[in-house]
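Next up: some structures, all given as structure tokens.
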Structure I
Amino acid sequence: MERGHWDGLSLIGPLWPAAMAETPEIPERNIRLLIEYDGSAYNGWQRQPGQPTIQGSIEHALSKILGHTPTLQVAGRTDSGVHALAQVANFTVRSKILDWQFARGINNFLPKDISIHRSEEVPLSFNARFNSSSKYYRYRVYHGPQPAALDRGRAWWLLSPVDMDLLEKAAALLLGQHDFNAFRSAHCDADHAIREIYSIEITKAARPPLGYYVDIVFHANAFCRHMCRILAGTIVETGLGKFELENIQEALDKKDREYAGVTAPPGGLTLLEVVYPEAEKA
């Protein structure tokens, strides 16, 4: 449901003033968005006919402002049920709307589980996907005697405790540049699975009243489809004693999905940050 009109931009009813709409005579501009969303209710980022998606929702909001629907370029497509704290996307437009006004205007027409934190003009050469140098993702596990109501769809609940030492050892085996073919979906459309993982940080924190979180933060130059979730599933299964450390190296060597661990549920995964070269930071 849309949020209702916002008077701070003289937005009246469902439409912007005519002077703010798309104007062919105005030079083309490139607008970058910093986006947060709860992906629980969406069928992923990518627009799909008849399905609720993050891209579709934002482009619909833009169409209310501009009178046409621009196409968003995104840093990384997230799967159904996956969240983002700082997703980055961009679109081109010919409009008198000030760059910072787009965030407030778009938010007016978005559901409450999607929010544009910032909109800014960037060079026309900027592309959210191709200009990024790396990404951070966090996978969150919750251990407790019962599921946590407030973490429903945001963490993978485990009844059994995990061995933190085994988690660390499993993560260490995955660092560096490898062919991660065993750790990607069979439906991944990337040409290859050679990626470099710069770091995997694992932390444990109390989660009242009776449990704790384990956060696994991945930093890599890029990720294949489902790669973070399969990595997380493999690391967690190792920590549960269901997967042997030597099997991780075997999976890397065999390059076959059957040799890696389970695909962790989507709700535990959040895109934390997209990194750009200094001159292109979001």
Structure II
Amino acid sequence: MDKKRVLYVSQEINPYTGETEMGEISSVLPQKIQEAGRDIRMFLPRFGTINQRRHQLHEVIRLSGMNLIIDDFDHQLIIKVASIQKLRLQVYFIDNEEYFPAKQMFHDLDGNFLTNNDERIIFYCKGVIETVRKLGWAPDIIHCQGWFSSLVPMYIKKLYADDPLFENVKVVYSVFENSFKGVLSNNIVEKLLFEDLDEKDIARIKKPTIGNLHKFAVDYSDAIVQSSPSIKNSVLEHIKSSGKDFLDFPGCDNYVDAYEQLYNKILEKKEQPTVAELIDN
């Protein structure tokens, strides 16, 4: 039996982003899934609040150097890596000096929500996918955790749908209560249209509130997890009406088995054979 591969695209991971509900799950879950025999990779934005010296981040030269085009401008993608020794985990960081300035996560030094968070989320989500492509590492499952990863399902199902690396991948999206007020940016749709996308593909986030970002991710995912005890009613109703595999809040302890069962369930759903497989047979 092949060793299944799980890619974790996270918004927070302990110890890098502090002790939060999301950060705890995003570190413990990959550890336990790895111990259960899966091959994993983990990604995190290199937020300016992360102490690079303390956590011994270093650049991966062979993966760095490519440029991502956002809103018709080039932005350099820098890849760094560090290890959580006690958990035997390695974490890849998506970095760029403009998008991840010193001492800032989602707000500036005056406490204002960063005006370029829309571009930052585009850069992070696309940066993860491009780095995985450069690694040549084909995941069986991509598990996105938090709103900062909410564009990944759409990218996988639309822009990278024909990429052999992601041909049969299943996408899981975890909804956390973690939120922001107002809208991400009214210009995010215009910036996404610089990609090879139609307006209908991204109509859900014409008004990019936290609720609409979650619903948008749900639309393009294969399975959904409620990872907080409570989430917005409108989001929960959207999940349930989608008819997709749904893991209700599995609790704060002993939740790994529930995730493992969800992974197995979606992996067992047979895919149509590829042309290459039909020829081989």
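Quick note: the coordinates plus some simple rules give every number you see, no bench work behind them. Note that the structure is a prediction, hence the values are computed from the model and not measured. Cβ atoms are built from the backbone, for glycine too; each structure is taken alone.
Given 4.1 as the derived value for distance in nm of label points 7 Å out along Cα→Cβ at positions 56 and 232, which of the supplied structures I, II does it correspond to? If you can, show how the numbers build up before the last one.
Details: I: 2.4; II: 4.1.
Comparing all candidates, it corresponds to II.
Suppose mean count of other Cβ atoms within 10 Å over residues 184-191 works out to 17.5; of I, II, which structure was it derived from?
On the way: I: 12.6; II: 17.5.
The structure behind it is II.
Out of I, II, choose the structure whose coordinates give mean count of other Cβ atoms within 10 Å over residues 120-127 equal to 14.6 when calculated.
Label of the source structure: I.
Compare Rg/Rh (Cα atoms, Kirkwood Rh) across structures I, II and report the one with the greatest value.
Result for Rg/Rh (Cα atoms, Kirkwood Rh) over I, II: largest is I.
Using relative contact order in percent (Cα under 8 Å, 6 or more apart) as the calculated read-out, with 22 as its value, let me know the right label among I, II.
The structure behind it is I.
Given a computed value of -8500 for helix-only ellipticity at 222 nm (-39500 (n - 2.57) for each DSSP H run of 4 or more, over all residues; to 500), which structure among I, II does it belong to?
II
Distance in nm of label points 7 Å out along Cα→Cβ at positions 96 and 224 was computed and gave 2.9; which structure, I, II, did it come from?
II
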